[in-house]
Structure P
Amino acid sequence: MTESLEAVPVIAIDGPSASGKGTIAERVAAALGFHYLDSGALYRLVALAALRRGIDLDQEVALAELAKQLDVLFGGGQIMLSGHDVTDDIRSEICSVGASRVAVWPDVRLALLTRQRAFCEPPGLVAEGRDMGTVVFPHAVLKVFLTASAEARAERRYKQLKEKGIDANIRTLLQELHERDERDSARSAAPLRKAADAREIDSTVLGIDEVVRQVLEWHRQIVVRVAGSDR
């Protein structure tokens, strides 16, 4: 597995909730013509499927089995679960919180590991999440840790929800972000942390274009360095 993963360039972008990983990763992937993996969507899908089937989010064994059997299809900007479009459903705050609870279970993470690595196909992959550079793709050619202040992240989430017509309270969102950060960082299985060889970007006061340009420039430098070493 390691050899095949190394043969396909991977850019891993990790960071806390609402740090802008998804938007940045999508734009970088589009600029390079790479595939894109939103690993968080898989955990949101497990949470959504569990909630719809009445499975308690504290039941690790049942959740892991559900993760193994998940009937999911990504394509055309849509996410299908058991034949139904759930693209918007998994972006709800219920699924966001549920995903964080589901992600603490080692058996669930193991069940989704192979599914995540299957996205690694030529010409390359941009993967975003919380353990892309530390666990899923430890041999990524470029690892980025994207962060921002909790206040900035809460404001971004608030704007996203309001744009979708979803009522939200920024104080509640800030509290939920703090709680999720604590869960993600304290869990025993693949906790949120910056990989030792990751490059960090604090996007609190940076625009999307600025962050994308920085990631692309880092990738360009790596490509040039590798090409030079092969001569």
Structure Q
Amino acid sequence: MASVEREVRHLLGKAIHRYRLIEDGDRIAVGVSGGKDSLLLLWLLRERLERIPIRYELTAVHVDPGFDSESPEKLEVFLKREGFPHVIVRTDHGLVAHSAENRENPCFLCARLRRTTLFQKARELGCPKIALGHNQDDLIETFFINICYGAQVATIVPRQPFFQGAMHIIRPLALLPSRLVKRACEKLALPAIPNPCPSAARNKRSEIRALLASLYEKNPKVRGNIFHAMSHINLEYLPPPL
């Protein structure tokens, strides 16, 4: 993994330092969905402790949306085998979000319910920081989703305060492109736990991802240009609010 490992470590450390994500003595709840991004984040944050002078504590938290029992069981086997402190929270959030009364936007409701549960569990664990596995492509895709469907210029950010700063969401993979995440997971042989959500392959993010993939194929520099553009806003050349 030599070259991949160097690049991943560099971009992880760069994000942590640039956005002041982790400090000495932090207690961090790592939101683990079972996908490659969150598993890699959990792995890297623990591995990083072997190379740095500061200390922090990690607890993996999985909020099971309730679609099946097999996926959370596979995840728990992995977490136990690798010795990660963890909590599995079983819910029916996914089933509620996909009920007949909520056909229009199941992803929004499911995400909101899961985030609320994650905050509650982090508080119980005494973890004022919650680390999520969103990568650089997630930030770019969310930017376009908000423009196309939310009528606003916004995205998710590497460090986000909640409750007057009492809690923070941090995203240490914010500078890692998804292709690098995938390669690192393959090198580390991290398990691929299937996503049982019935909306996983037919949501707005999938549409935006396909659009962006076509742009990247024509010009590989587009990804980096978009990411840098999000923090270089020229307000003089944007119309005022209506």
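Here, each number is a calculation from the coordinates, and none is a lab measurement. From a predicted model like this one, the values you see are computed outputs, not experimental measurements. Cβ atoms are built from the backbone, for glycine too; each structure is taken alone.
Each of P, Q could give Cα extents along the principal axes in Å, but the derived value 52, 49, 39 comes from Q. 1.00 is what came out when FRET efficiency 1/(1 + (r/R0)^6) of positions 25 and 209 (r between Cβ atoms, R0 = 35 Å, to 0.05) was calculated for one structure; which of P, Q is it? Value 1.00 for FRET efficiency 1/(1 + (r/R0)^6) of positions 25 and 209 (r between Cβ atoms, R0 = 35 Å, to 0.05) corresponds to P out of P, Q.
So log10 I(q)/I(0) by the Debye sum over Cα atoms at q = 0.13, 0.18, 0.27 Å⁻¹, for residues 113-176 alone, computed for just one structure, reads -0.41, -0.73, -1.11; which one of P, Q is that?
Values: P: -0.56, -0.78, -1.04; Q: -0.41, -0.73, -1.11.
So the calculation was done on Q.
To which of P, Q does the computed value 22.2 (mean count of other Cβ atoms within 10 Å over residues 17-24) belong? Structure P accounts for this read-out. Could you tell me which structure in P, Q was used to calculate mean count of other Cβ atoms within 10 Å over residues 153-160 as 18.4? It was calculated from structure P. Suppose Cα extents along the principal axes in Å, for residues 49-160 alone works out to 44, 33, 23; of P, Q, which structure was it derived from? Label of the originating structure: Q.
Given a computed value of 26 for relative contact order in percent (Cα under 8 Å, 6 or more apart), which structure among P, Q does it belong to? This figure was derived from Q.
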